[in-house]
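So, here come the structures, one by one.
Please treat every number below as a calculation from the coordinates, not as lab data. Just so it is clear, the model here is predicted, and its values are computed rather than measured. Cβ atoms are built from the backbone, for glycine too; each structure is taken alone.
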Structure 1
Amino acid sequence: MSLEPFSALDFETATWNPASVCQVGIVRFEDGKVVEKINRLIQPPKNEYFYKNIEIHGIKPENTLDAPLFEEVWFDFKHLIEDQVVVAHNANFDVNCLRSSLAFYDIAQPDFEVRCTRVIYRRGLAYLSKKYKIPLTHHNAYSDAFACGQLYLMHLKRQALPKTGTLF
C-alpha cells in the first residue's frame, strides 16, 4: 500500500499577530515513514512577545534573541511546503501564520494543498493524542506537527482499507 507523501506543519507565535512566528515544526512523511524533521526557533519581528503566548508555549524573548528571522529559515524548509500536501491541526491558523510571515518579509507565496486533522477528526490535538497514545508535548511546534502527522497517517491508512459490505 503506497501512501501519499505529506508535510505535517505547526507554528507557535509570539503575539496574536500571525506573522509573529517564534517556532516552526515540520515532519515530512513519505510512504508512511518520517524522512525529514525540522524544529526551529525563529525570532519574531522586534522579538516582541505577549505574556499569554509565553504561558501557552513557554518560549520567551531570551530563547529567540539569537535565533534567525523567518526570512532566513524559509529556504531551509520551502521544499517541504511548495507544491506539497501540507497537513496541520487547525490548518487555518498554521496556513495563516505561513502566509502572513511570507507577506511580512515580502516573499512569494508558494502553491500547496492543505489538509486539516482537526476537520477530519473533529477533536482537539491533546484529546486525540491521548486517545491514540501518540506522544505529545502540546504547544511545542515539532511535537504538535509530529502528532498531527501521525493522525493524518492513520487517516490515510483507514482510507486505503478495502470497503466491506454485504452484497445482495
Structure 2
Amino acid sequence: MARPGSWQQEQISLAYLSAVATRAGATSATWNVDKDGVDVTLKRNHILVEFQMKCTFAPSISADGETYAFDLDMQTYDALRHSERSAAGFLGLVVVPRNIDSWLSHDEDTLLMNCSGYYAQIQNLPPVTGQDSKRIHLPKKQRIDQAGMDDVFAFAHRRLFGSTAEEGVQ
C-alpha cells in the first residue's frame, strides 16, 4: 500500500476544490505562498471567497458520526476569521483513503476522484487566546459540492451587501 506524502495530500485537496468550483461556475487562483492563511481564491460573478485547504486520511469524527474535526493552527485561524478581510475565509477539508493508489480511478474516458470535501466558515468566528490551535467542526452536511459552493458564495454576498438576495451569486 502506497502512503501519500503531505505534498500529495495538498495537491489532491487543491484539485478537488478546483474541480468542484469549476462545476459550480467559479474560477480559481492558487497562491504560491499562503502567508495570509489562503491556498485558493475562488471568484464567481465578481464575488470572492478564500479557502485554506487541508487533507487527511485519518479524520477525527464526532461520536454521532456527523461532524469532522480539524485542529487549525492559530495563525491561520486568525487570518481566516479577520474582520477586515476583503474575501470571506473558509477552511476546506478533503478526506481521502489511506492508500494513495485508490484516490483516483482512471480509464479511457473517465477520471473519478475517490474523496470527499467539507467546509467550515471561519470568517467572523470569535478570537481565541492561550491556545496553539482551534478545533474546527466541519459537519458532513457542509460538503464542498455544487450546493456548498452556492452557500459559500451566498454568505460572501450577504457579508458584502447585507442582502439575502441570491442574484449575482449563482
Answer label among 1, 2 for the case where FRET efficiency 1/(1 + (r/R0)^6) of positions 46 and 86 (r between Cβ atoms, R0 = 25 Å, to 0.05), calculated from the coordinates, equals 0.35: 1
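If Cα extents along the principal axes in Å is calculated from each of 1, 2, which structure is the one that comes out at 67, 32, 23?
Details: 1: 67, 32, 23; 2: 49, 43, 36.
Considering all the candidates, the number was obtained from 1.
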With distance in nm of label points 7 Å out along Cα→Cβ at positions 70 and 102 derived from the coordinates and found to be 2.1, which of 1, 2 does the value describe? 2
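Compute mean count of other Cβ atoms within 10 Å over residues 22-29 for each of 1, 2 and report the one that scores greatest.
Between 1, 2, the highest calculated value is found for 1.
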Once distance in nm of label points 7 Å out along Cα→Cβ at positions 38 and 54 is calculated for every structure in 1, 2, which label goes with the largest value? 1
One of 1, 2 was used to calculate helix-only ellipticity at 222 nm (-39500 (n - 2.57) for each DSSP H run of 4 or more, over all residues; to 500), giving -11000; which? 1
